[in-house]
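**Q** There are structures below to look over.
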Structure P
Amino acid sequence: MKLQSKSLLSITAVIVTTLIVLSSCISFEVDPISVLDSNGNPAIEQTVQLDHTALHYLESGNSAGTALVFIHGTPGSMGFFSGYITDPRLAQTRNITIDRPGWGRSIVNGRFDPTLTFQSSALGDWLCDIKQASLNNKLVIVAHSYGATLTPKLAMDHPQCISAALLLAGAADPNLTAPRWYNNLTHYPPVSWLASLSRMGLKRSNNEMMTVKSELEKIQENWKNLNLPITVIQGEEDGLVHPDNADFIEIQLAHIPAKVIRIEGAGHVLRESHRDLIIDEILKLL
């Protein structure tokens, strides 16, 4: 038994170490000068000081148009959606892709809190300001994975600040979001030490994943209070977020109702493989 435990630990250490090495070659950052709109103009890089975070983001499009705020998953950064903010089909909207608090160049004051509650608290007032700056007082969130898990919490806590949402492969059912064996293993030394060396933020990401179930349990009674257009896109072969999360959202939001699009054969990252579908659904929410 001890031999099996040692073997499992060794295998996991190798996996985490490999991820660390690979992450040193992967960048979630993006050079703003390299992100150009359809007229060849670079996206604007911004940093705004919030209560607990220096929020960093890229912006493109029509500054007076409907606000589109793109929120990445974990790990990640604003670069995940950088190709969307300059899409010519979104030229009339104000397109913002953010580094979530604690990620990329969005620096948190003090110790990082890996909960949905913290993310919602940090972003709420800023989202309200962005919405109010729009001529039609409208803000739509487009979010992927952990960002899509966060978005309903944002809408529950700040209902006046979010007009609609598009959720891509987001977890929602607390019964489907318990930490997996590798999350538990990475949470403790020595694997946690290895993960902390990752430039990709594996330790921080794992800390977020460890809290998802309990955070979703806290808001389970609040889904009935949501009253905004919500579209869900979920791959049926998603190996990271169980496809049945889409069923949970559909049931919880039957009073709206939510629009749920299930894609047969699709995995977790839909950003490029289903770009046209995603843009079409964004336009329908404007």
Structure Q
Amino acid sequence: MDALLSALGETQDFVGCGIAIDKGETPVAVVGCSDTQKSQVIAALFDKADYRLVITYDEVRAREITQDLVMYDPEVIYYPAKDLIFFSADVHGRAITQERLAIIKRLRDGVPTTIVTTVDGGMDACLPFSYYERYDTTLNVGDTLDLKEFGELLTEMGYEHVAQVTSEGEFSVRGGIVDIYPEAEETPYRIELWDDEIDSIRSIDAESQRSIEQVSHVKITPATEIMISKEDALKGLHTIMQEGQERVRLLKKNGSAEAAGRLKNNLDSFKDSFDVYHGLVNLESYIRYFV
């Protein structure tokens, strides 16, 4: 594959594109390429960059580009947009979240990456990495752990409290034993306490629940893209409702009763969703009120 990229690098038009990009004379338009050639040009132009972002028009094309680019760069990964219809569904929505979190983790860890996404994916709101870092939690053998506070923290981080841990983003508590399946980890972990002190940490098999190996620590990262404390969530909700109600009043005053009615319905729907899901979903469009 290096030979293909080297041959492309000898053409005059390609060299001209590279020079223009290096000088910051952008945007640069490249026309007349087949779909496969486009991927080759992308790989050749930015082969020295640690981080590359490719945006295209839909998911089918994005996955095609991902497959093409893998031939030139093994660190290519597809970043899916949130499916507005199915995102709240357990299976489909969770799978999308895991794909997106895996990429966020790579970027946070400084792993060179080529990201391919769609226009919709590029428009999705994301929190700054500093918010994820606030919630990163490392537990060590010998640490003191308050189970009640720890459970509340995990819920805030997007983990689901279940009877038995089988998938990423789940945790369970049985007496002085906490099982947790950290996001982007290969196995769950079992944390055993002696009173309020961590006595042991072991990786376990998700199916048999048997121990695999003992470890000295485990790092737990968020299992959701949006982490907001209860206090910040309530403050954000108050501001949204206050501004929304004022806008409804102004619309009515200006004779736009129909628009006022639609806005009021949207506010009521958001408030209901907030109450049902405790402010953990459907916040993307309102993210500026919470950060």
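No lab work stands behind these numbers, since they all come straight from the coordinates. Since the model is a prediction, treat every value here as computed from it, not as a measurement. Cβ atoms are built from the backbone, for glycine too; each structure is taken alone.
**Q** For mean count of other Cβ atoms within 10 Å over residues 208-215, which structure out of P, Q has the highest calculated value?
**A** On the way: P: 19.6; Q: 11.2.
The structure with the largest value is P.
**Q** Name the one structure among P, Q that relative contact order in percent (Cα under 8 Å, 6 or more apart) of 13 was derived from. Walk me through the numbers on the way to the answer.
**A** On the way: P: 17; Q: 13.
That value comes from structure Q.
**Q** Moving to a separate point now. Kindly point out which one of P, Q the value -13500 was derived from, the read-out being helix-only ellipticity at 222 nm (-39500 (n - 2.57) for each DSSP H run of 4 or more, over all residues; to 500).
**A** Values: P: -11500; Q: -13500.
So the calculation was done on Q.
**Q** Taking mean count of other Cβ atoms within 10 Å over residues 232-239 for each of P, Q, which is largest? List each step's numbers first, then the result.
**A** Values: P: 18.9; Q: 15.5.
For this comparison of mean count of other Cβ atoms within 10 Å over residues 232-239, the top structure is P.
**Q** Further question: Where is FRET efficiency 1/(1 + (r/R0)^6) of positions 40 and 120 (r between Cβ atoms, R0 = 30 Å, to 0.05) largest, in which of P, Q?
**A** On the way: P: 0.25; Q: 0.70.
Biggest value here belongs to Q.
**Q** For Cα extents along the principal axes in Å, the calculated result is 65, 44, 39, so let me know which of P, Q that is. Don't jump to the answer; show the numbers that get you there.
**A** On the way: P: 65, 44, 39; Q: 71, 68, 31.
It must be structure P, since only it matches.
**Q** Kirkwood radius over Cα pairs in Å, for residues 56-215 alone was computed and gave 16.2; which structure, P, Q, did it come from? Mind showing how you got there, number by number?
**A** Values: P: 16.2; Q: 17.7.
Structure of origin is P.
**Q** Quick check: 0.45 is what I get for FRET efficiency 1/(1 + (r/R0)^6) of positions 160 and 256 (r between Cβ atoms, R0 = 41 Å, to 0.05), calculated from one of P, Q. Which structure matches? Kindly include the intermediate steps, with their values, before the conclusion.
**A** Numbers: P: 1.00; Q: 0.45.
Checking each candidate, the match is Q.
**Q** For mean count of other Cβ atoms within 10 Å over residues 96-103, which of the structures P, Q scores highest?
**A** Numbers: P: 25.1; Q: 17.4.
When mean count of other Cβ atoms within 10 Å over residues 96-103 is calculated for P, Q, structure P comes out on top.
**Q** Which structure, out of P, Q, was volume of the Cα convex hull per residue in Å³, for residues 144-199 alone derived from, given a value of 73? Please list the in-between numbers first.
**A** Details: P: 121; Q: 73.
Derived from the structure labelled Q.
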